[in-house]
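The following blocks contain the structures, represented as structure tokens.
FYI, it's all coordinate maths here, none of it is from the lab. Model, not experiment: these values are computed from the prediction. Cβ atoms are built from the backbone, for glycine too; each structure is taken alone.
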Structure I
């Protein structure tokens, strides 16, 4: 009943050591941290290897493939029942694993809230909608929120039970983000749960500015919603095929 933490890295030398330390502090001996590096040209992989910890499994892409490919690959290597997603530059808060894992007894996906920090680990104010535990089972509303670009679901704040992958995996190449795809699948399956607690410190810096639907051009918004519609069709097709197996 252990956990696998899946991380995609690229040129993350500035913050990755703190993040890995905070993750390892939450892991048991049978847990693992699966890292797929996307051809970093800095000291990211050297820093990862310097931990010399058997729980860390590092894989390096032969060519730069971007985030969705790398997370797909990391998830495919995960051996444990519970899978946590992780960015390379955040900091996990103590008790995060236990708090989120307990919620996965009856659900496939749990999403928490977080606190924004800057590059100096200082709290900063950045607006995001976040998740509300009372809205967990309001699946239609949650799906509509995703459609209209509300900032509820972040992969770094997610953990899921491996059964979710029966429908969610592999993550399609055309999705805009792996986190919204997983949230969409879990809500359609009515296996989604939120927790109000903050379980990590999410870092904001010049290299990780998140683009949301609200600040995109009209053409990009239209394209985003077309992709959303295609994703819905893909999920229902997979559900149908899974049921007739």
Structure II
């Protein structure tokens, strides 16, 4: 979808709502998002708060695909936040509360230390001021709470090759709505100022394993799966999205 500024989002509300109400991003659609959320909930939060009671905020809720995944995984205390409401009615019912805010500039409309887990699947690249959003997430998370977020993996081999050819990244072309880019150094000196890194995962599109090259990649992934370091190197090379698990 093309980029709209906040006023244009209001002006074209009906058209945008029709599109986003049906949209689920690939990290969620291919189940990577819920797999990561469950795994890190089990690692850090399960002993502290029951799955049905843990307060979870899904940011950039859009059509509610991840909300549905959370519900199906047994999480019951769910909240949603977006610049407007795009949820189908059946998914809206899964939320205890939904609120709207411009994540770039508005405060998150909940109190300090309210949530134990917050998610933002490829939300930050769409924001004019992602640093406000990051500070607000930090404020509303409980001490020890988790913030799981994904970004375009600009370090991947396809992105590096494309940039050398075109001087641009394919995920930031003129026809889409990615406007903010985080290099590893920018990520470290801004976002990691507020959080500690608890984990780093990747979403790899299934098509990377198609064709004869894909078979070689699949074999390499299997061979190096027993080496955490080498497996991480391959994931960074192929991953379309990088997923950061951050702890307050």
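Here are some notes:
- Relative contact order in percent (Cα under 8 Å, 6 or more apart) - highest-scoring structure of I, II: I
- Parent structure of the calculated result 13.9, given that mean projected area of the Cα convex hull in nm² is the read-out and I, II the choices: II
- Comparison of I, II by distance in nm of label points 7 Å out along Cα→Cβ at positions 120 and 144 - largest value held by: I
- Distance in nm of label points 7 Å out along Cα→Cβ at positions 128 and 160 - structure with the largest value, from I, II: II
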